[in-house]
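Any read-out appearing in this document is the output of simple, stated calculations on the displayed coordinates, not a laboratory observation. All values reported here derive from a predicted model rather than from experimental measurement. Cβ atoms are built from the backbone, for glycine too; each structure is taken alone.
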Structure I
């Protein structure tokens with residue numbers, strides 16, 4: 001007699017998310033020291049000193065449950081972004097918010113439209129709810145919004161737009177996005193995943209998504225503290241939506257999903273504008289250096305508005321990835337996105353960028369490239 005419950009059959013088709021290899025794992029497996037990680041789009045500068053101070057001061061409180069409503073973080077973000085407090089929903093990283101959206105809106109046979117390639121969580125979350133994923137290939141590594149619009153039908157529940165996109169790095173302009181939103185039925189939710197917002201917002205044609213929220217109640221914007229704010233390990237993100245949608249998302253949110261240290265760290269990080277400026281400046285300088293050097297090595301580079309670069313090595317990237325690992329450099333091979341000759345490399349500190357290029361140059365030389 002089988003004492004275990006039957007697992008939902010559709011879960012057999014769900015592909016687990018594979019994160020970038022941790023530094024500790026690489027050093028343990030390959031016996032290398034002082035490895036550098038340029039795979040997961042983290043902030044190479046680390047967290048804000050103000051955030052670290054606030055976290056240390058809160059350590060003696062971790063025997064208590066956190067504030068389930070994230071009161072202080074909610075108030076600070078509400079004032080900073082000029083949105084209603086009740087419009088904000090918090091998550092254990094913005095990944096969890098994306099999962100909330102699918103959990104609240106998508107059921108069996110419902111359709112979710114995504115680009116191809118794009119952030120893998122959209123597909124995974126949809127498959128978990130037994131929904132159908134409709135993929136629309138990008139055109140020259142840009143979103144085919146007209147192609148996505150044509151796929152909308154009576155079964156469509158959600159359209160995901162990563163802006164800028166991960167793993168590509170390109171973004172959808174304000175003009176193109178506004179034209180798209182006008183044509184989307186009001187009963188279809190559009191999600192703007194702005195995980196890399198801080199790196200793209202200076203572009204003149206980057207959309208003002210919060211202004212768009214006033215016109216489109218079917219729009220949800222998600223952002224995170226994992227990238228520019230350097231708090232990946234604490235996991236805290238937020239969504240901004242119409243209050244009615246925010247209430248629905250809170251229905252599927254776990255209690256105490258954002259821990260105490262994440263909350264105080266995020267509040268303090270928002271106050272450290274100097275650290276944010278330093279981060280963006282480092283990324284802009286590194287983006288130019290890495291882009292120029294990769295092109296000099298014969299690689300095709302996708303123009304990016306993020307803290308990473310997608311590059312075509314024009315050979316089997318898995319072999320280069322393995323050789324980089326043995327030299328103590330972790331990047332992200334792109335085969336899982338259907339780009340077997342590409343790697344995605346996070347922009348690091350100057351010394352990390354230079355070391356990566358030095359190692360890559362030696363590897364590619366062996367292939368006579």
Structure II
């Protein structure tokens with residue numbers, strides 16, 4: 001029988017701007033926090049899986065070990081767009097699931113402060129589509145996706161803005177979020193327009209950050225007396241299928257829908273069983289789309305869902321109680337594991353003022369256009 005996999009240690013640094021820090025030093029800090037949370041040291045780890053995108057050719061995982069202890073273990077460096085950290089976590093999960101290792105470390109780290117707009121402007125052979133067929137910058141892509149949702153279902157500017165109001169409020173309860181500031185609806189809607197309908201306060205924050213998790217087999221968990229261990233009941237990773245479509249409008253939904261279907265099947269549960277979700281709110285419009293992509297509501301019902309407060313703390317299915325990418329920040333390589341930290345903290349009952357009552361099952365979701373979508377489901381023991 002394949003091994004069940006558990007998270008026995010997990011943590012993240014407070015996201016922010018660290019101009020004087022290196023990527024390996026940030027990753028090392030989160031790694032040591034997660035090891036301390038597990039009550040273990042780097043000498044106990046049998047492998048390291050490291051997620052980093054911006055320095056993907058720089059062997060960041062090995063450089064993290066130079067900071068915390070070079071024990072000779074195998075290191076795998078992962079780069080997979082916004083799903084980078086989640087992919088590193090999944091590779092660690094696969095290694096234990098396969099019975100190769102009993103306990104491993106997954107680290108996600110990135111320096112993003114000052115990175116500016118992502119996407120667009122790529123030099124490719126043939127006709128340069130940037131500027132001729134719209135824009136490939138991420139605000140524009142997700143602005144366009146939001147407008148398509150409005151065309152089909154009548155979703156309003158105000159409904160998109162309410163996502164930011166909710167997530168910024170949640171962030172005031174999370175001491176590790178980059179920003180902990182309330183943003184009333186009129187302030188969100190009146191902020192500088194970046195790509196309609198996304199204003200500046202509806203865009204995720206480029207920050208520096210890191211997060212890490214220690215994963216182990218069930219046998220090892222029992223040896224360690226893992227009373228705070230959280231079970232990983234599903235891990236799914238997808239990429240886009242080829243389709244004939246308008247290449248001026250990237251598909252930001254199918255990848256998630258297929259990953260969600262696979263994850264729910266693996267976990268033996270459905271969206272109705274979830275107690276909380278940390279999803280990829282790179283822009284306010286994206287969160288609205290992903291309510292439907294993850295099956296949290298029916299197609300066309302996301303606007304109603306945000307209006308009725310179903311996704312806020314205390315609602316039917318709290319979403320991004322951490323503050324999400326909109327407030328916590330979005331260091332690409334770290335985001336996937338930072339989401340794991342939030343869900344595991346909630347399932348352990350250790351989330352303090354933002355604790356979701358009686359949380360037993362949680363889901364994390366990240367998507368990187370290009371394309372990669374990773375979804376994990378976790379269950380309280």
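Points worth noting:
- Given 3.9 for distance in nm of label points 7 Å out along Cα→Cβ at positions 89 and 313, calculated: source structure among I, II: I
- The maximum of distance in nm of label points 7 Å out along Cα→Cβ at positions 49 and 169 over structures I, II, that is, the highest value, falls on II.
- Identity of the structure behind 0.10 (criterion: FRET efficiency 1/(1 + (r/R0)^6) of positions 105 and 321 (r between Cβ atoms, R0 = 25 Å, to 0.05), calculated), options I, II: I
- Among I, II, structure where distance in nm of label points 7 Å out along Cα→Cβ at positions 273 and 361 as derived comes to 0.3: II
- If FRET efficiency 1/(1 + (r/R0)^6) of positions 257 and 305 (r between Cβ atoms, R0 = 25 Å, to 0.05) is computed and equals 0.25, the structure in I, II: I
- In terms of distance in nm of label points 7 Å out along Cα→Cβ at positions 65 and 145, the structure with the greatest value among I, II is I.
- Identity of the structure behind 1.7 (criterion: distance in nm of label points 7 Å out along Cα→Cβ at positions 113 and 193, calculated), options I, II: I
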